[in-house]
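Undergrad: Below you'll find the structures, each written out as structure tokens.
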Structure P
Amino acid sequence: MGSTDIIGWFADIGLDDRLQVGGKGGSLGELERAGIAVPPGFVVKTGAFERFVTALERAAPLRARIEALEADDLAGVEACCKEIRARVEAAELPREVLEEIAAAHAALCRRQTPVAVRSSATTEDASDASFAGLQATYLWLTDLTQTLARVRSCWASLYSVESVCYRRRRGMPEEGVAMAVVVQTMVHARTAGVMFTRSPVTGDRSVISIEGAWGLGSAVVGGEVTPDRWVLGKITGEISVREISDKHIQHVPLPEGGVATVEVAEEHRRAPCLSDEELQALRDIGRRVERHYGCPQDIEWAVEHGTSRILLLQSRPETVWSAKEGVPVAKPAADPLAHVMTIFGGRR
């Protein structure tokens with residue numbers, strides 16, 4: 001089946017479609033189109049969200065209620081958000097939205113493949129990061145009913161207290177505020193983690209930093225385990241840092257759906273979760289992704305259990321050092337000559 005204004009398959013979308021598919025969705029489509037291995041999937045576009053909210057508005061105001069809130073009225077914001085989130089999570093989907101998501105889910109999950117459902121805010125991973133923190137992720141969903149419920153949960157995350165207060169403080173109109181949702185097959189990960197195509201510690205662009213642990217990457221991203229860490233020369237591949245940690249727990253999928261935290265077997269706790277060959281393969285992928293985007297990247301990856309195949313779950317621009325480099329070192333002076341004289345006058 002092809003893409004529509006409700007559903008967008010990864011092969012049909014890219015970063016230019018951010019307003020319809022959000023940051024995660026656009027990046028995953030961009031990666032697939034660039035020949036980088038990602039778990040297959042689709043995006044529930046903002047067109048689906050707009051139809052859903054329009055249906056809710058027919059019953060009772062939603063966006064007008066948000067715009068009437070005062071950002072410093074925390075009690076009022078909390079009460080309103082609680083009510084709206086409950087409405088969003090309980091409401092039925094418009095018929096055409098339900099039918100298209102169901103058809104896409106059936107096409108993706110021909111053999112009852114479990115999926116992940118992840119929020120994809122339309123300004124997420126952009127330079128302004130206006131909706132940073134909207135990171136709703138639901139793993140190992142085993143049927144359509146669970147998937148539909150979590151799509152609504154991602155939509156409801158737009159009405160968290162944090163997000164609503166952010167918009168009210170800036171006087172942002174609610175019209176046009178929307179959420180896309182990524183639905184993609186789960187990777188039964190032997191090992192997973194993150195990779196930065198510049199040092200997150202020093203900003204050095206000549207190295208790649210890789211962190212990983214056993215099991216699903218949620219344990220690393222959530223800070224529940226201290227990952228192994230390596231630093232590799234981006235060009236040479238030389239491993240200059242090799243830190244192997246005591247990885248005491250891992251996240252694993254449950255047969256009935258969802259994820260459990262379990263103890264790592266004693267013989268694996270202090271063993272490296274990646275081989276040197278896998279590190280070099282990750283380095284090659286990181287270089288390809290950085291070349292494609294033209295800037296340093298923050299990448300989530302997984303090594304598939306039983307195959308050692310590496311798949312990327314997300315890639316977004318690195319922001320910490322890029323933001324520092326974007327800050328001017330001094331404000332321009334109205335009189336350039338006076339500015340120069342001030343600088344050199346202080347060096348006597």
Structure Q
Amino acid sequence: MKRIRKILPGDLCSAAVAAAAVFLADALPLHLISASVVALFLGMALRALRRAPSSFDEGISFTSKRMLRFAIVLLGASLDLATVIQIGTRSLIIMVFTLATCFGLGYLSGRLLKLNWKVSNLISAGTGICGGSAIAAIAPVIEASSLDIAFAMSATFIFDMVMILLFPYMGRAFGMSDAAYGLWSGTAVNDTSSVVAAGYAFSEAAGDFAVMVKLTRTLSIIPVVIIFSCISAYLRRRDHGSEPQPLTATLRRIFPAFILGFLALAACNSFGLIPAELASALKSSSKFLMVMALAAIGLSTSMRDMKNGGGAAMLHGFIVSALVVVVALAVIAAQQSFGLL
């Protein structure tokens with residue numbers, strides 16, 4: 001009960017912003033901007049005007065992280081497991097190219113800009129895998145400083161905001177189908193929340209597709225964290241002659257457990273265990289909870305902090321993000337030309 005009292009003010013504040021965003025999105029004459037995007041920027045605008053009381057912080061943090069994951073779990077109730085597996089498998093080829101781009105060309109970009117290797121790779125991981133979650137998982141493994149993390153978070157977040165606004169318009173300009181756009185946004189947009197916003201801004205079908213692709217992409221955090229733990233241990237031995245430290249981010253800690261819940265509900269729906277009316281209600285709840293999560297992210301985002309991310313880190317983030325967008329689009333175009341999409 002005490003925990004509920006702590007998170008309730010921020011949770012209700014996020015819900016109010018989300019409700020306002022839904023109203024504004026529905027009131028727009030052309031439905032080109034989703035409620036998720038409106039909620040994100042409405043929250044940021046409110047934060048810029050006046051910061052919420054500190055008593056709201058815990059609830060806003062809870063909503064921005066836990067609520068988004070719970071919303072994705074609920075989304076599974078309206079999807080078929082075979083479709084999820086098929087879409088996830090289809091995205092693997094693009095993931096290989098985008099991850100190679102992030103850590104290959106991203107490494108060269110970091111060297112040219114004379115960035116700390118930790119900042120460079122945190123930005124590459126955030127861009128290639130899942131934004132802040134990947135940065136948070138890898139940072140303790142490579143012993144990144146708070147400043148390194150702040151630069152990486154700012155770089156990936158700023159360009160996520162740009163992608164949220166531009167992707168739907170670009171997708172329509174390119175004449176992309178829901179599947180192609182969902183695959184593109186699910187592999188090229190960084191953070192899960194931004195994938196949700198960009199995906200559903202195009203269409204509901206594209207949003208569902210993008211989320212499934214994103215969940216597959218998120219799983220790559222496990223081998224990447226293990227690889228970086230080995231690199232970090234090698235560098236410690238080389239530079240300081242120290243023994244390798246225990247892996248800070250254990251598999252249990254870094255594994256995105258909410259994906260299991262998503263797959264479990266998708267499996268239940270595939271076997272007909274969830275009535276159609278309930279599946280529809282759960283999907284509607286999932287969509288509103290996603291809007292709430294985006295509102296909470298906006299309420300916790302400081303424009304001033306984003307400006308202080310560091311010029312070189314910002315440029316590196318732009319280069320890596322732009323490369324991933326282009327590479328993902330090129331691979332999708334190649335797949336379409338061979339009839340694979």
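None of the figures in this text is laboratory data; all of them are computed from the coordinates on show. Computed from a predicted structure; not experimentally measured. Cβ atoms are built from the backbone, for glycine too; each structure is taken alone.
Undergrad: Output the label of whichever structure in P, Q has the greatest value of mean count of other Cβ atoms within 10 Å over residues 175-182.
TA: Comparing P, Q, the top value of mean count of other Cβ atoms within 10 Å over residues 175-182 belongs to P.
Undergrad: Suppose you compute mean count of other Cβ atoms within 10 Å over residues 87-94 for every structure in P, Q: which one lands on 15.4?
TA: Comparing all candidates, it corresponds to P.
Undergrad: If FRET efficiency 1/(1 + (r/R0)^6) of positions 151 and 279 (r between Cβ atoms, R0 = 35 Å, to 0.05) is calculated from each of P, Q, which structure is the one that comes out at 0.45?
TA: Matching structure: P.
Undergrad: Using Cα extents along the principal axes in Å, for residues 63-110 alone as the calculated read-out, with 42, 30, 7 as its value, let me know the right label among P, Q.
TA: Q
Undergrad: I would also like to ask the following. If helix-only ellipticity at 222 nm (-39500 (n - 2.57) for each DSSP H run of 4 or more, over all residues; to 500) is calculated from each of P, Q, which structure is the one that comes out at -11500?
TA: Comparing all candidates, it corresponds to P.
Undergrad: Turning to a different aspect of this structure: Have a look at P, Q and say which one yields 1.00 for FRET efficiency 1/(1 + (r/R0)^6) of positions 39 and 183 (r between Cβ atoms, R0 = 30 Å, to 0.05), as calculated.
TA: P
Undergrad: Taking 28 as the value of percent of Cα pairs over 32 Å apart derived from one of the structures shown (P, Q), identify that structure.
TA: Only structure Q yields this read-out.
Undergrad: From P, Q, which structure was relative contact order in percent (Cα under 8 Å, 6 or more apart) = 17 calculated on?
TA: P
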